[in-house]
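Some structures to go through are shown next.
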Structure P
Amino acid sequence: MYVAVNDDTPPNPYLQHLLNRDIVTEQGQKLTLINPAYMTRQVYELAAQQYGAQGHITSLKPLRPQNAPDEWEKQCLEIFTSNSAEIYSIETIDHAEYLRLIYPMITEQRCLKCHAHQGYSVGDIRGGISVSYSV
């Protein structure tokens, strides 16, 4: 999806290898391509501000270093290699209890546009969507 370039949505450096990541309309408006991970990150940032929820897309091979898993997420991602069911538990984060949930992200054909160069194939577990809510 293309969106207008602004301070909240600058061009995604992790998509710079894609032809036509940035385009200019006939009217001169600058647009940039955003992928589902970018949109999800923006939704999670709003949820954190409005509701205190913590969440992100994570992977054992993240394109974006900030998407690296914490220890709980890493263990779950490793479990996903043999069992792709969602995982949830109550965990302590910064001395407070949180309900944590992670759901596997399974590679589909459309994912390969951005992730094929990482060695993923259709059906591979590419990562997970993780969220934590204070209980």
Structure Q
Amino acid sequence: MINLLIGNLGHLFVILSFVLSLASAFSYFQVTKKTDPFAQKEWVFNGRMLFYLHSFFVVGVVLVLFLIIYNNYFEYHYAYSHASKHLPVHYMISCFWEGQEGSFLLWIFWNCVLGIILIRTNKNGKLPSW
């Protein structure tokens, strides 16, 4: 029963991270449409908070997938296809990005890390004007 709970939790995290990434992109798009500086600051703040939430759920998906691989929950196709009970821990970590889904998730994770770094280092709080 706990094995199914972990998978359902991961599925929920995937859906929430996708919806939050769309909402964050929409917020940043709205910044370009507004001329009022106060409205722009509100949309930038919303975009940042939505991106932080998106990143939180992406980390949740990463942890859930690692738990599935590490605990050998072979009822999940990804663990069944890429993991084994005889692998040492460092190979189990590499099982994470062995398949296409794990590779995409790894790229999403690094995208979140880079996005957070860019948000935190942007001192003036403005988006670049193109």
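Here mean count of other Cβ atoms within 10 Å over residues 42-49 was calculated and came to 17.2; which of the structures P, Q was it taken from?
Only one of P, Q returns 17.2 for mean count of other Cβ atoms within 10 Å over residues 42-49, namely Q.
With Cα Rg over 2.2 N^0.38 Å derived from the coordinates and found to be 1.30, which of P, Q does the value describe?
The value was obtained from structure Q.
Given a value of 3, 13, 16, 18, 18, 12, 8, 6, 3, 2, 0 for P(r) over Cα pairs in 5 Å bins from 0, in percent, for residues 18-89 alone, calculated from one of P, Q, which structure does it belong to? Write out the running numbers ahead of the final one.
Details: P: 3, 13, 16, 18, 18, 12, 8, 6, 3, 2, 0; Q: 3, 16, 17, 12, 10, 9, 9, 8, 7, 5, 3, 1, 0.
Label of the source structure: P.
Which one of P, Q has mean count of other Cβ atoms within 10 Å over residues 50-57, as calculated from the coordinates, equal to 19.2?
Working: P: 15.5; Q: 19.2.
Label of the originating structure: Q.
When Cα extents along the principal axes in Å, for residues 58-105 alone is computed for each of P, Q, which one produces 29, 25, 13?
Going through each structure in turn, the value belongs to P.
Among the shown structures P, Q, from which was the value -6500 of helix-only ellipticity at 222 nm (-39500 (n - 2.57) for each DSSP H run of 4 or more, over all residues; to 500) calculated? Mind dumping the intermediate values first?
Values: P: -6500; Q: -27000.
Of the options listed, only P reproduces it.
We did not get these values from a lab; they are worked out from the coordinates using the rules stated. The structure presented is a predicted model; accordingly, all values stated were derived computationally and were not measured. Cβ atoms are built from the backbone, for glycine too; each structure is taken alone.
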